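Trainee: I've put the structures underneath this note.
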Structure 1
Amino acid sequence: MASEHGGLNYYELRENGINPDDVIDFSVSINPEPLPETVLKAIRESRITRYPDSACSLLREKIAEFNDVDTDEILVVNGTSQGMFLIVSSLMKENEAVCIVQPTYSEYEDACRLKTSNIIEIYMDDSDDFLIEAEKIISTLKKEKPALLWLCSPNNPTGRYMEEDNFEKIRQACIKSGTIMILDEAYVCFVLSEKRYNPLRDNVIVLRSMTKDFSIPGLRLGYLMAESRLIKTIKKWQPEWSISAPAQDAGVASYDEIAYFQESWGKTAQRREHMRDELKSMGLKVYNSCSNFFLVDVDNMETLKAHLWKDLILVRDCASFKLKNTIRIGVRTEKDNRKLLSSIREYLKK
């Protein structure tokens, strides 16, 4: 009942007479807290009878203020997936090599295949909970000299966050190899603030997701940050009016409620650690994570999924990440989390 990247398959639910609101969906990783009324009001009152601001002027000002950058270093996109395809379309030549740090989100490869089949995968080792190994990445950069390096931090699906010194080593290696570093930080707001750093530096394009931060996946909203020259080049490939008026208004209203969302990110991190501890106490292999999701190894993924679905609980099957008998769990509300933990305990007793 899940789609390729997690989330509900609405057609299958309709065919089986299941109300989507009855499904407890742990297969996606978005902010589990409810939207403030001010954000809902902004969406309801959005002026949909006129074209939206193609420059996203007000929203870019809010994003710039939050990140302490200039507005010309920001491009608002229709979800970070649009940003990925824009980067490839605007910055890659035909058949250039690219490197992707794996296991990770498959959309990087899908986007790159518009221009090339020369895709080099750099796999991180599960023996250290998929720690992002700078030296392995740097060695590949020296050898292959790719046009782009795709790196997700916190990584989807592993949840590992790259420390600043390793980020800087990799960035410097990219400069030497003539490689643009693409850093996907779609889940960075769920990393504890004392661990985070500002990655906006020369030769880096940062992707961020307001979908995840503010729990508005139905509106498709994200942004890129980079040097203004890169933003200007990428912007030329973006279709006019890519960002709807309701999406822009929701983004602006969400930044006006940033204190509420910052508190919710902290709550989610606390719930993540509680869930991990509970699952480890059941004897399961639970991976380290700095984000709002984490990986768990299970004895038989299909059997567990079938058991959970009896309670209309959905988790993320990680087969698309080439991980066997591993599930990804996105943190939800305390009530939903308790239901999942209870169902897994019941399964393990069989």
Structure 2
Amino acid sequence: MSEEIPQQDDQTSCDALAELLTNQDLDIEFQPILSLRHQSVVGIEALARPRTMGLVQMFLEAETTGRMLELDRLCRLKALESYSRLRFAEGCRPLLFLNFESSVIDRGVLGSGWLLERVKASGLEPSDVVIEVNESRVHDLESLRDFVDTYRRHGFLIALDDLGAGDSNLPRIAQLRPHIIKLDRHLVAHVDRDFFKQETIKSLVNLSRSIGCMVLAEGVETHAEVDTCASLGAELLQGFFFARARKAEQLDLPSLLEPLAQATRQQRTHATDSLKARRQQSLDLQRLAQQGCAGLQKAKRQDFDAALWELVANNTGIEAAYLLDDQGIQVSETHMASDVTVLPSVPSWK
């Protein structure tokens, strides 16, 4: 009997998915994507919300029953229908970010023309649509490259999703040349307090600039995350800090302009403060250098170490001081501040 219960559950779940696909029991919600630089909503991402079963359960069941392509097309169809019914001010229509279930690329769906036909049937142009692809879910790199190149030729924009997640293959970014890379939420979370995440984002920003694509920080939830991501070079932002995903009739893009302006002012203030701090640090270093030189000029050669020790002892901003000759050779002892821990030397092996 214990073996029959899972079978019954599996059958029930399978029936629920079949009913969902037949009745198209899906709602679409949209989450805005914003640009601080342009003070505008540049895009909205369409997110599927099943009415009769959980989101994870829906995709898991589609995967195990071989109906992933069917479900993926239904999600995209409903997203296009919902987006085409939205009304925007002239010249202010945001891009539609449309998720593509990347694992189906390995199954040879390239070239069917289904998406292109549905986009045009919805009254849209391919240039209105950003196709989001999670490259880590595709095993066949050649098929992935063909997919990206084909849809780029049609005029679609391409975004690589979830960059910075565990399975991301960074060399693929340069090979695929996307228009946008989306930083994974796990990379963005608490980035303001994590040096290693900051350095990772810096590297991704530098890579994106070298190949001419934009960086979107996904999942920003706090002022500090917005400020840090923008300071590190992310041009686009998406997350709960600005807005949660909402149904089309609840979408209020004009209401985002004030928090967007506030975030921009905060980012400018942070940038100004950083420049002032760096300027002050430079002035402090110049002052200390002048003070050290003045002390050494007054001292005899045999008293140089005493002068260096006094310089370190009287200035909390100095961790260590030593003297080099004009050949760059150290000619004094190294004088450390009292609160600096010196690691023991490691013996070399011969």
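Every number in this text was worked out from the coordinates using simple rules, so none of it is lab data. Note that the coordinates shown come from a computational prediction; the quantities given were computed from them, not determined experimentally. Cβ atoms are built from the backbone, for glycine too; each structure is taken alone.
Trainee: Thinking of 1, 2, which structure, once distance in nm of label points 7 Å out along Cα→Cβ at positions 175 and 215 is computed, gives back 4.1?
Mentor: Working: 1: 4.1; 2: 2.3.
This figure was derived from 1.
Trainee: Which structure, out of 1, 2, was Cα extents along the principal axes in Å, for residues 231-278 alone calculated from, if the result is 48, 23, 16? Walk me through the numbers on the way to the answer.
Mentor: Working: 1: 48, 23, 16; 2: 47, 18, 13.
For Cα extents along the principal axes in Å, for residues 231-278 alone, the value 48, 23, 16 is produced by structure 1.
Trainee: Let me ask you something else. From 1, 2, which structure was helix-only ellipticity at 222 nm (-39500 (n - 2.57) for each DSSP H run of 4 or more, over all residues; to 500) = -14500 calculated on?
Mentor: Derived from 2, not from the others.
Trainee: Of the structures labelled 1, 2, one was used to calculate mean count of other Cβ atoms within 10 Å over residues 79-86, giving 22.1. Name it.
Mentor: Values: 1: 22.1; 2: 18.6.
Label of the originating structure: 1.
Trainee: Now, a different point. To which of 1, 2 does the computed value 14 (relative contact order in percent (Cα under 8 Å, 6 or more apart)) belong?
Mentor: Attributed to the structure labelled 2.
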